[in-house]
Each structure stands twice: as C-alpha cells, then as structure tokens.
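These are the structures, in structure tokens.
All of the numbers you see were taken from the coordinates with simple rules; none came from a lab. Bear in mind the structure is a predicted one, so any value in this text is a computation, not a measurement. Cβ atoms are built from the backbone, for glycine too; each structure is taken alone.
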Structure I
Amino acid sequence: MIDSRTAPYAALVLRVTLGALFLAHASLKFFVFTPAGTAKFFGSLGFPPELAYLVMTVEVLSGVALILGVWTRYAALAGIPILLGAIFTVHGAAGFFFTNPKGGWEFPAFWAIALLAQALLGDGAYALRPSRQDGAVGELSGAHSR
C-alpha cells in the first residue's frame, strides 16, 4: 500500500536528487573535461562530436526541470537515453561495479531505473509546472504539487 500522505514528498526527494545528479554530471563535462574535451571524447567513441553538446544541454535542462518540478515526467524520461548510451558505449565493457577501472554500468543503470521510477511517480510536492497527469496516478502524485 502506498501512503498517499508521504508519497508526494518521497517523489520530491527523488526528483531533487536526480536533478542534482544531472547538474553535477553536466558540471563535470563543463568544468573538468570542458565542452571541447567532451566533444572530442564523443568523437573518439565514433559519435559526431556535436552530440556532446546536445547531451550536455539535456543534462542541464533535465537537471533544472527536475529540481524545480517542471514537467517532471518528461524531464526524467529525457535523461534515460543518455544513461543507456553511457552504459552501452563506455561503462558496459568495464563490468558491473562502478568502482572498476573506467567505471562499470552499476550506477548509470540504477540512475536510469530511478528516472523511470520518477516518471511513473510523477511530480511530487512543490512542483512548479506539473506534468500532464490522468486518473488515480495524477491524484496521488499531484496531491501536493502546488
């Protein structure tokens, strides 16, 4: 049974945490690896280097949207392909554990699943611009969204 009194706050905590993770991940690309370095890395993987700029943009926009509660469901879903891409292009070959050299796929997989859970839960409490919600799911997740 889901506790409808606390579920919106659980969704809020998850939403803000996921958003902060995206901003931290994007900050690493901007301030440590630099955008040009990130683009070069994407090129070394066989991707168009310009894709790095799209990924960084999605990370920042999704992070901010999640923290503020702006179309949370869509922001969460937008981040999943980035993490799946990281698993299949970089982290998958390193094994399961993220502590392995070159980082394994454990953390990006968990992060993607948490984003899916957020999309299913909805906005939670204090969302600035709730996602479109229908039926009972909307009643539960949007109960304290304003």
Structure II
Amino acid sequence: MENKPAKEQFQARDKTLPFKGPEAIQPELLECFPYEYAGKPIGNNLEIATETTEFTSVCPFSGLPDFARVTITYGPAEKCLELRSLKYYLLSYRDVGIWYEHLVNRMLEDLVAACQPRWMMITIVCNPRGGLTSTVTAEYSQ
C-alpha cells in the first residue's frame, strides 16, 4: 500500500445511515404522579433537576449517532415526572434524526404537556464533533 495522504486513501462515498423521523418520538410514554405539596407554602419553591449523560439521537443529515448530556430542571405545580417513564421517553429519540435546536424545543413541549410545571428548563450539552461543543437551552414559565 502506498503512503498516500488520507484524503486520497479514503472516500466518504456519500454514505447515510437509515434513521426515523420525529414522529417516532413517544411522548405517550411519559407518566406523572401527584405532587403532595402542591399549593402549600413549603412546596412552592421545590426545584427538581434530572440529568443523564446517556442521551442519544442521530444526525438528520448523515444518520450518525449524536451523544449529549440532558438536564431537565423544573418547578412542579400539581404533578412530578415519573423517572422510569422519562427514561423510556428519552430512549425513543435513539434512532430519530433531529437537529439539537429542534430537539430541545420538542422535548420541552412534550414534558410541559405531560406535567404542566410552574416553569421548566432543558439544557442539552452535545458531545464535540469536529472540535465543536454545542449547548442548547429552552425554557418555559407559566
């Protein structure tokens, strides 16, 4: 084998891996339980933060996997998100081709609809690609 530069040895071949569209996201998996301290002075300042480093979706251009840390922070009103169902919901993104800028808003929309919090913030920190790390944040307040 000759000692050629990499750009002469390898070809991208316009390869794209198969992936699903946003319709594969499953918000119906989300479940909630009643927040016992709703409307009580002691319960009004509760903040719940849930984080995972195991989140993955795929690039809507190439189908290659994208990995990220997702942090969901919210102030419950009447309901709290049940974590097992949240995990299944997040897993439904695994084969979905979606831009992070759209993903964070879709996730916020689904979670707000499920638990109707007083406020919520979702932050997605994308693993570096090509030396670039992106952090995308979306917020909701009543």
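A few comments on the model shown:
- When percent of Cα pairs over 15 Å apart, for residues 41-88 alone is calculated for each of structures I, II, structure II gives the greatest result.
- With distance in nm of label points 7 Å out along Cα→Cβ at positions 33 and 57 derived as 2.9, matching label from I, II: II
- Which entry (I, II) yields the derived value -6000 for helix-only ellipticity at 222 nm (-39500 (n - 2.57) for each DSSP H run of 4 or more, over all residues; to 500): II
- Origin of the value 1.03, where Rg/Rh (Cα atoms, Kirkwood Rh) was derived from one of I, II: I
- If volume of the Cα convex hull per residue in Å³, for residues 25-104 alone is computed and equals 100, the structure in I, II: I
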